[in-house]
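Before anything else, here is the set of structures, which you'll find just below.
Nothing in this text is a laboratory measurement; each read-out follows from the coordinates by a stated rule. Since we're looking at a predicted model, the values are computed, not measured. Cβ atoms are built from the backbone, for glycine too; each structure is taken alone.
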Structure P
Amino acid sequence: MLIIQDKLVSGEVIKEQFICNLSKCKGACCWEGDFGAPIEEEEIEILKAIYPKVKPYLSEESINTIDEKGVVTYYKDVEEIGTSLLDNGACSFMIFDSLGRAQCSIERAYLEGEINFKKPISCHLYPIRVEKNEEVDFEALNYDRWDICVAACTLGAEQQMPVYRFLKEPLIRKYGVEFYEELDAAANFMKDKK
């Protein structure tokens with residue numbers, strides 16, 4: 001474990017190798033699992049505001065689900081707010097690209113210049129999951145292992161890409177450049193020590 005600024009960072013975030021391999025997994029993280037993608041409190045209003053511009057990208061089933069459940073749902077089992085899910089367990093914001101890979105409709109709208117919000121930070125940071133303890137104002141960044149990401153681990157190992165480097169953009173988006181540079185320096189120090 002490392003402490004970077006006031007965040008606790010799991011050593012696995014530095015040691016493990018990872019590069020999303022959508023040609024192999026087809027974006028299964030968008031339709032697998034029991035809960036929607038975790039949503040931060042400030043993202044709820046953003047999702048509500050951008051929904052009209054994202055809606056044209058969605059299937060009728062997704063639109064019906066969001067109309068019924070809202071853009072987010074509270075999941076009692078994990079005491080967390082997440083994206084609403086379709087009856088089959090897929091994220092209500094999931095769409096497919098021309099190659100049959102899952103894609104985020106929010107990100108698609110962002111890439112096409114319709115909105116200025118890329119996607120929920122929890123999706124952007126995956127496979128890092130942030131665990132928060134509001135009582136002591138504490139955050140821990142943990143590496144989340146999931147069998148659907150085996151191909152990502154293999155590709156990451158082939159290209160020697162640590163998780164944190166693969167996630168440079170979302171880490172900077174969430175915590176800033178200074179945080180990322182401190183994390184990178186700590187990782188390089190640990191590597192040189194070996």
Structure Q
Amino acid sequence: MAASQPVIQLRIQLDEVTPTVWRRLLVPGKARLSRLHDMIQAAMGWTNSHLHSFTIGDKRYGTQIDIFEVPDDGTLDEREHTLFVTLGGGVRRFHYEYDFGDSWGHEIVVEEIDWVPLVLKHGVCVDGQNACPPEDVGGVPGYARFLEAIADPLDEEHDDYLVWVGHKFDPAAFSLGVANAALQRVR
């Protein structure tokens with residue numbers, strides 16, 4: 001019989017956005033934070049076009065990019081740390097930031113940690129609500145303005161925004177099937 005493995009249930013919610021955008025994921029506890037980043041991108045509907053970081057407890061984890069000469073700010077390499085180990089001190093909430101320009105903050109709540117005899121190979125989205133904002137919309141205030149403009153056909157930016165997002169955007173849209181198909185591609 002195989003040894004038990006940790007499976008962690010997370011609730012990921014985009015900060016300060018109306019309508020509330022959230023996903024509930026089951027993730028392998030042994031996943032590295034770099035892989036968790038990929039799972040969040042897939043489940044939320046982001047395009048992985050920007051830098052990101054995790055703040056777990058009093059530590060910050062992120063991508064180490066050798067091509068830039070960035071002063072050491074104490075950020076730990078996310079490729080070297082697993083989710084389960086970083087939560088070892090009983091951390092029940094942590095933060096994920098995506099796109100340092102638009103500053104999309106995500107509160108992540110650890111809802112449950114189970115030990116199962118089967119290995120979970122990829123993340124699974126079990127629930128969620130509402131569409132993720134378009135990339136590069138200008139953060140929370142830009143998204144609010146975007147929603148206002150696309151809801152009003154008389155708004156001077158209405159047509160431009162719709163063209164920019166491919167002629168349609170439904171802030172209430174969410175498909176569990178699409179989220180899980182994207183998660184299956186994360187390796």
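Numbers below:
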{"read-out": "At a computed 17.9 (mean count of other Cβ atoms within 10 Å over residues 23-30), which of P, Q", "value": "P"}
{"read-out": "Of the structures P, Q, the one that 1.3 was derived from, the read-out being distance in nm of label points 7 Å out along Cα→Cβ at positions 7 and 31", "value": "Q"}
{"read-out": "Of the structures P, Q, the one that 0.97 was derived from, the read-out being Rg/Rh (Cα atoms, Kirkwood Rh)", "value": "P"}
{"read-out": "Structures P, Q, by distance in nm of label points 7 Å out along Cα→Cβ at positions 63 and 79: label with the highest value", "value": "P"}
{"read-out": "Computed 4.9 for mean projected area of the Cα convex hull in nm², for residues 95-142 alone - originating structure among P, Q", "value": "Q"}
{"read-out": "Parent structure of the calculated result -11500, given that helix-only ellipticity at 222 nm (-39500 (n - 2.57) for each DSSP H run of 4 or more, over all residues; to 500) is the read-out and P, Q the choices", "value": "P"}
